[in-house]
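Engineer: Pasting the structures here.
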Structure 1
Amino acid sequence: MNFNWKQDPRLRNMNPQKLSMLSEFAKRVESTPKDQLVPTLLNLNAEASRKGIQFNDEETDLLISIMSANMSANERKRIETMRMLSKNFMKRNTK
């Protein structure tokens, strides 16, 4: 993970509670093996939901781009596939 992520100007408009959660997540990612990053991202999303925090599509895309900055192309593809599946799942469940 790119640990200069806090300097990303796109974070300026993010809710402080979401930024706090992202900071906690970044700490966890430091010790997470690369092959566990996708499940860790899914766990973050579930944890956020339990706390009543929802990341919109733009925020989620931002989080993924920050997280995946130092990942291999294969890992980025896995995350993007998971993201697409998640979007499709959410669309079906909100109809």
Structure 2
Amino acid sequence: MKLRQRHTPMPLDLAVAIGLLWGHLNSGQFDQAWRLGRVCRQIWPDDERLALLVATAQVELFDGPDPDTQALLARAACPSWSAVLARRCGAA
């Protein structure tokens, strides 16, 4: 029996970057997550997963996502995460 693939495979370096960001966020290291996320967004500027993680760090550190991240969030495929971030920064 052949197993069905559940999601689109991603490059190993992107998977590692997302894992590192997630680890920083889970341990409350928002500044490190934000710094790493900025660099990752330069490498993968259109990756929605990175944008969501960077936006989470920005909401925790600042008043909310920067305009570029906000624009990507507006067209992201995860409106529930965007709504959580909006509530978290007091925009909703």
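Engineer: Distance in nm of label points 7 Å out along Cα→Cβ at positions 12 and 44 was computed and gave 2.2; which structure, 1, 2, did it come from? Intermediate results must be reported in sequence, preceding the final value.
Structural biologist: Working: 1: 2.2; 2: 1.5.
Comparing all candidates, it corresponds to 1.
Engineer: 23, 16, 12 is what came out when semi-axes √(5λ) of the Cα gyration tensor in Å was calculated for one structure; which of 1, 2 is it?
Structural biologist: 2
Engineer: Out of 1, 2, choose the structure whose coordinates give relative contact order in percent (Cα under 8 Å, 6 or more apart) equal to 20 when calculated.
Structural biologist: Going through each structure in turn, the value belongs to 2.
Engineer: Here is a further query. 0.45 is what came out when FRET efficiency 1/(1 + (r/R0)^6) of positions 52 and 68 (r between Cβ atoms, R0 = 25 Å, to 0.05) was calculated for one structure; which of 1, 2 is it?
Structural biologist: The read-out comes from structure 1.
Bear in mind these aren't lab numbers, they're just calculated from the coordinates by the rules spelled out. All values reported here derive from a predicted model rather than from experimental measurement. Cβ atoms are built from the backbone, for glycine too; each structure is taken alone.
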